[in-house]
Every structure is written in C-alpha cells, then in structure tokens.
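Undergrad: Structures given as structure tokens follow.
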Structure I
C-alpha cells in the first residue's frame, strides 16, 4: 500500500488518540516523508563517498599533469632564451679576441 498524505494524516489522527498529540507527532517525525525505497542508506552514502573521492583524485592528477606540462614548457623556453643569449655573448667575445689577435 502506498502511503500518501491522506493516509499519513489518518495515521497521525489515530496515533493522537492512542498515544497523545506529543508522542504521535514524535513518531510521525521519525517516519520518512517518502517511501523507504527513496531513503538513502549508509551503504548508499559510502558508495557515493567513494565515487566522489575517485573524482577528486582524477581531477588532482589532471591538474598536476597540466601544471607539469606548463612548467616544462616554461623551463624549455627559458633555457632556449639563455642558450641563444649566451651563444651571442660567446661569439662576440670570440670575435673581439680574434680582432685583438690580428692587431697584435
């Protein structure tokens, strides 16, 4: 039998007659407002927690991979810039040394 609002109210009225209004209200508040099939169990919550944990772990791995990729790109670019700048300085120094040797 499906428990609709009319049936809940009739039950509440009968409980008031038998138990009194305060106890009837306490008992009705302990009952779920929907069918028991719609109530989450501890097992349901544990499964949800595991799924959420897995999602957070996956997101963490994706973020770390993206960060490492960006960091590697930045380091590679800086290294190339320094190598090119240093090669220019070395070539300039070599040219000056060669010119000085020619003058001597």
Structure II
C-alpha cells in the first residue's frame, strides 16, 4: 500500500463517525481490526510522488493520491481494489485486474 493508505482509512472512519454512521463501539472495533491487518507499505511511493506518480495522475486524470494506488498496482503487477470509477478506468486502460 502507499503510505497514505493509513491516513485515508483513518479519515474514512472519522467521516463515518462525524456523520453518525459509526458508533463509538464500531469505531473502536474497526480500529482494532485495522491495526491487526498485515499491511505492507510500499517504501518507494514517497520518492516517486513527484515523478512517476504525478505522471500517472496527469496521464489518467487522477489526483496524485489516487494515482499512487494505480502506479503501485502497475509497478508491482498487483490487482487493484476500488469502487472509484476514475481508478477503475485507469486500471482498465493499463490492464490492471480489479478485485471489485
């Protein structure tokens, strides 16, 4: 995962909590579950942010944040899990398999 994945997941939980779609107990359980996930952070992504990842963003009309996931999937030959239409289109153009 790009290093920003942790921030995005934490922000998603915060947004759900603020919108009252997540109880305090749900939030606590989600945090414990997420903390136990064996997530491997890609150490190259930060270095590539202003080069390859920005190029991906420009070529596929994505944010740099979204392009980080597409670039990583392309570089590591991994499938991409996303429901975002822009990410799915970019993955399709690049021949990246989708999990969702």
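Taken together, the values in this text are just the output of simple stated rules run on the coordinates, not laboratory data. Everything numeric here is computed off the predicted structure, so don't read it as measured data.
Undergrad: If helix-only ellipticity at 222 nm (-39500 (n - 2.57) for each DSSP H run of 4 or more, over all residues; to 500) computes to -18000, which of I, II did it come from?
TA: II
Undergrad: Which structure, out of I, II, was Cα extents along the principal axes in Å calculated from, if the result is 41, 26, 23?
TA: Of the options listed, only II reproduces it.
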